[in-house]
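There are structures below to look over.
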Structure I
Amino acid sequence: MLKPNDKVALISPASQLPAANRELIDKAIALLESWGLRVEPMLTLENHFYLAGDDATRSRALNTVLEDESIKAVFCSRGGYGCARIVGNLPAADSVSEKVFVGYSDISTLHLAFAANYPQISSIHGPNLITAQFTDDSAEAEQNRQSLHRALFSDESQTFNIEFLRNGTASGRLIGGCLSMVASAAGTPNLPDLNGAILFLEDVGERPYKIDRMIQQLKNAGMLENLGGVVFGAMHDCSDPYNDLKAVILDAIGDLNIPVAFGLASGHGPLNFSLRMHGNATLDSTSGTLVVE
């Protein structure tokens, strides 16, 4: 957990900041400062193609904050794409200090690598900060801020009401994030052991057949054989006029004989509740909940 006066960093390990979002930088920093945090921005406004600077620049900033013992939390500016290009350059595990790392979407690539290699990092699947999802004046953005604040400053367990597509009860380590990033990590050393895990998957703008294809990639790679359970996010804008996404998901993984839940409001979409990753979580269809310790 964080405490007032902790030093935190704000970095851009993935996509460049669009011009329209740059006016949100000061607002995001001010919001963190209103929580009593000391913010060190390490952002670049330059770009390399669609990236927030070249790989060396982004990798240097990431490794610096990971190794700096004075930095207690790291927040990401946005997702998009880019973390896969630098995840192979992470520092040795014994040089990384304890800290919290916050982000989602493409940042899931880093969360997965941390789960596999850095037990001293506490990952939170939550908002990227230089976005309307975190800085907007809407009721949803305010809920996102409150959820992130609780995840950072409170040690209370998190309880989420959720729909179950396949009933059952399971407990295990909560691992996952953006489905596209999880599928891309298959076959690499940066996908942690999923045996007994509660696998969280969310995505945006992917048609049901593409969701099915990515699930099959994980199945064919043998990654889903010993899962404890699966919980899907709201899967914002993952639809077509002809297919029911829930039915497609159940057809793809119903044979695993584990609880399958759907609709957790974490990830892409107006609501992005913060999840403490890599600790213990429990799916329970009797109570209709996901509980994250």
Structure II
Amino acid sequence: MSQDNLPEQGGMLKLDILQTKRLTLQPLSLNDRKFIFELTNTPGWKRFIGDRKIHNEEDAAAYIQRILDNPNAEYWTVSSKKDSRSVGVVTVIKRDYLDHHDIGFAFLPDEEKKGYAYEASSAAAAYLLHKFSFSDIQATTVPENEKSIALLKKLGLDFIREIEVENEVLHVYGASRDQIQLSLLTNEFYSVFRTKNGEKADVEKLTRLCVNEVSIRHKTKDHSVYFSLTEFIRTRKEILERGDLTEFEEHEIRAHTQVLSNIAQRHSQYQKSGVRSANAFRTKGDKLFQFVRTDDGWKISSVLWEDE
């Protein structure tokens, strides 16, 4: 994402250190010069963000200092908890050509396809919405950056318009705090069943994501099965723990959300895959979510799904 054209006026956000399951997000410092030198010289950075002419660690230190001196630009350095290696950055910038703060991200090529970018950027987005009460979040990307666009959509941001900045065409994405929070909540729902790559499912987390009286219904061609929250957690745990279903993963591939004040609904098309009794499978389906705003934020009040 482009990081030029930073306005000279504005208030610093003063970011905190954030922790996720696998990552630590820490405000950028001059100690990151070696990593920033490496990151800004990767092919992806130069192609999609631009060549910053950073030829050594001294150049990287000067680049970092310019960021630290700009009250409208804040960066997190993202590191792996496993070995403390720096793997990427998440940025928060108030640009003069956007109405709201821009969220950005960039990761080393060797760290891609691990889910780090979503894990870090979703934590950052949730933090910005909660601590600073952002009403909206926006992002810019060049049209050909398909990976960035896919991640922005997963965060809940939709295409708004095309703009031109310094002779470069950019696509602007954005969403309201409610839309982003509902996207994050939906993605977290899907993630609790994941056992791919040795991950352990955390179905008990549904008690935090749903209201106690949530309605859960599975529609098949011939009948419908209804679950209370307790029954659903018990049956999903049995399925995931008995051993014949492994490498399971379920994720959203497209969605449409409608927010009506303190209630909302979402049509979520999803894909799931795994290995059942030594046979790999992949299928799609549709879920209909309903949500209600509570004193503790948005919660799931109803789930209805049907597989292909």
| task | Using distance in nm of label points 7 Å out along Cα→Cβ at positions 57 and 225, single out the structure from I, II with the greatest value. | result | II
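Identify which of structures I, II gives the largest calculated value of relative contact order in percent (Cα under 8 Å, 6 or more apart).
Result for relative contact order in percent (Cα under 8 Å, 6 or more apart) over I, II: largest is I.
Rank structures I, II by percent of Cα pairs over 37 Å apart and report only the one at the top, that is, the highest.
Of structures I, II, the maximum of percent of Cα pairs over 37 Å apart occurs in II.
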| task | Compute distance in nm of label points 7 Å out along Cα→Cβ at positions 89 and 169 for each of I, II and report the one that scores greatest. | result | I
| A value of 1.5 was derived for distance in nm of label points 7 Å out along Cα→Cβ at positions 25 and 81; which structure in I, II was it taken from? | II
| Origin of the derived value 4.2 (distance in nm of label points 7 Å out along Cα→Cβ at positions 113 and 241; candidates I, II) | I
| request: Assuming -1.31 is log10 I(q)/I(0) by the Debye sum over Cα atoms at q = 0.32 Å⁻¹, for residues 185-232 alone as calculated from a single structure, say which of I, II it is. | output: I
| field | Identity of the structure behind 0.95 (criterion: FRET efficiency 1/(1 + (r/R0)^6) of positions 209 and 265 (r between Cβ atoms, R0 = 25 Å, to 0.05), calculated), options I, II | value | II
| message | Suppose mean count of other Cβ atoms within 10 Å over residues 161-168 works out to 10.1; of I, II, which structure was it derived from? | response | II
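Throughout, read-outs are computed from the coordinates displayed, never taken from laboratory work. Because the structure is a prediction, the values reported are computed rather than measured. Cβ atoms are built from the backbone, for glycine too; each structure is taken alone.
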